[in-house]
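**Q** Before anything else, here is the set of structures, which you'll find just below.
FYI, it's all coordinate maths here, none of it is from the lab. The shown structure was predicted, so the numbers you read here are calculated from the model rather than taken from an experiment. Cβ atoms are built from the backbone, for glycine too; each structure is taken alone.
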Structure 1
Amino acid sequence: MTTPDPHAPPELPPEPIEIAAGTLQLRPWEHRLIPELLKVMADPIYKEWAVSAVPNTEADAGAWIDARLAAWRDGRVLSFAVQDATSAELLGSVTLRSFGIWPRAADIGYWTAPDARQRGVAVAAVNVATRWAFTALELNRLTLFHAVQNTAACRVAADAGYLLEGVARGALPRAGGGWFDMEMHARLAGDPAPRPGAPSA
């Protein structure tokens, strides 16, 4: 296997793909997920940490999905719906973005549906997307940001092997106004695998 040029942009799949991961499936967004998506977007915990406008109508949710499919095809954002591999229930989302800001690097983000919390879904989805980014895209670094006050997200980052590197002050806007201070965690392709044990979120 040849070593990728560290300054060459990663080769991203031109169309949304599926990634099988045991009981989870990372799949392209589809309009049939709109009812479940709206349920998530109405959740107070989701709204508390939102950094952009939250869809609250079927039309808004459809536009939200279309925007993510278009961003994938433009090579800007790779956004997956995280679903139960058997029932296809929407469990959450995991996203890779910010390609090209640093060589062979990207940011990773996620959220989980209310009914999927405390079941290990967030850690599992982040780990699946991380492994895929390091192997299929040959990235070297992934960065995970979360609001300083979001202690559950901090546990997810730690359980997924992302080390705390610092705090970015006033880094992202709150959907309701103001700014979040964001903790910055990162994982490198050569870092040890996450420690075994039951994930926390």
Structure 2
Amino acid sequence: MIRREEIAKGLFGAWMMARGDRRAMVLFDNTIDAVWKSFWAAALCLPAYLAMVLLDYLQHPPGGGLGRFLAAQSIAYVIGWAAYPLLMVTVARLLERLPVYPRYIVAYNWANVITLNLSLLAAVLAASGLMPRGGVALVQLLVLAAIIVYEGFIAATLLALPPWRAGLVVAIDLLLSFLINGVAERVAR
């Protein structure tokens, strides 16, 4: 079980990282226990994820029905939370960063609370019809760029990587996310 103080510490560290403050590193423990506890971020992200899934369903109802859609998206959610940390064990080993891998995953997991809620804001704006499509596309592009920069900063800082290697780590995350979400979309529709 995780204590409230540990959740607050993880979220505060993620917020400090979002502000570009490298001192936040000390807020993320470099232990396997901290890695396991950081997966509580998935529970905090779940309401935002469900809201995004329902917005998607309402805008583009699938032929397979709501049950199939929710099942596919739920499975994708769980796989998404598990696949990247597992893949990063190998990547961290190849980059000779395995000793700092736990701290990186802890920060990455807590950062997902920020990135998913930022994505939700963009999705709500898109669904609201308050902006023309071109404006919505620009906002979505800016949100994606902000997330890429944020994740790159986390990778560069916590894995002690030069920018180009941190960029590769972010690219791996994006490609894996696109793959998981693409398969879920195909199954759901």
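**Q** For structures 1, 2, calculate Kirkwood radius over Cα pairs in Å, for residues 96-167 alone and state which one comes out highest. Please report the intermediate quantities before stating the final value.
**A** Values: 1: 12.8; 2: 13.5.
Going through 1, 2 one by one, Kirkwood radius over Cα pairs in Å, for residues 96-167 alone is largest in 2.
**Q** Follow-up. Computing FRET efficiency 1/(1 + (r/R0)^6) of positions 72 and 136 (r between Cβ atoms, R0 = 30 Å, to 0.05) for each of 1, 2, which one ends up highest?
**A** On the way: 1: 1.00; 2: 0.75.
Across 1, 2, FRET efficiency 1/(1 + (r/R0)^6) of positions 72 and 136 (r between Cβ atoms, R0 = 30 Å, to 0.05) peaks for 1.
**Q** Looking at structures 1, 2, which one was distance in nm of label points 7 Å out along Cα→Cβ at positions 24 and 176 calculated from, given that it came out as 2.0? Intermediate values should be presented prior to the final figure.
**A** On the way: 1: 2.8; 2: 2.0.
Value 2.0 for distance in nm of label points 7 Å out along Cα→Cβ at positions 24 and 176 corresponds to 2 out of 1, 2.
**Q** Determine which structure produced the value -0.49, -0.70, -1.28 for log10 I(q)/I(0) by the Debye sum over Cα atoms at q = 0.11, 0.13, 0.17 Å⁻¹, calculated from the coordinates; the candidates are 1, 2. Don't skip to the answer; put the middle values down first.
**A** Working: 1: -0.49, -0.70, -1.28; 2: -0.51, -0.71, -1.17.
Only one of 1, 2 returns -0.49, -0.70, -1.28 for log10 I(q)/I(0) by the Debye sum over Cα atoms at q = 0.11, 0.13, 0.17 Å⁻¹, namely 1.
**Q** Looking at structures 1, 2, which one was relative contact order in percent (Cα under 8 Å, 6 or more apart) calculated from, given that it came out as 19? Don't jump to the answer; show the numbers that get you there.
**A** Details: 1: 19; 2: 33.
It was calculated from structure 1.
**Q** I would also like to ask the following. Distance in nm of label points 7 Å out along Cα→Cβ at positions 8 and 152 computed as 4.2: which structure among 1, 2? Display every interim value, and only then the final one.
**A** Numbers: 1: 4.2; 2: 3.4.
Derived from the structure labelled 1.
**Q** Work out which structure the value -8000 belongs to, where helix-only ellipticity at 222 nm (-39500 (n - 2.57) for each DSSP H run of 4 or more, over all residues; to 500) was derived from one of 1, 2. Intermediate values should be presented prior to the final figure.
**A** Details: 1: -8000; 2: -28000.
Comparing all candidates, it corresponds to 1.
**Q** Ranked by distance in nm of label points 7 Å out along Cα→Cβ at positions 32 and 128, which of 1, 2 sits at the highest value?
**A** The maximum falls on structure 2.
**Q** Assuming 2.1 is distance in nm of label points 7 Å out along Cα→Cβ at positions 56 and 88 as calculated from a single structure, say which of 1, 2 it is.
**A** 2
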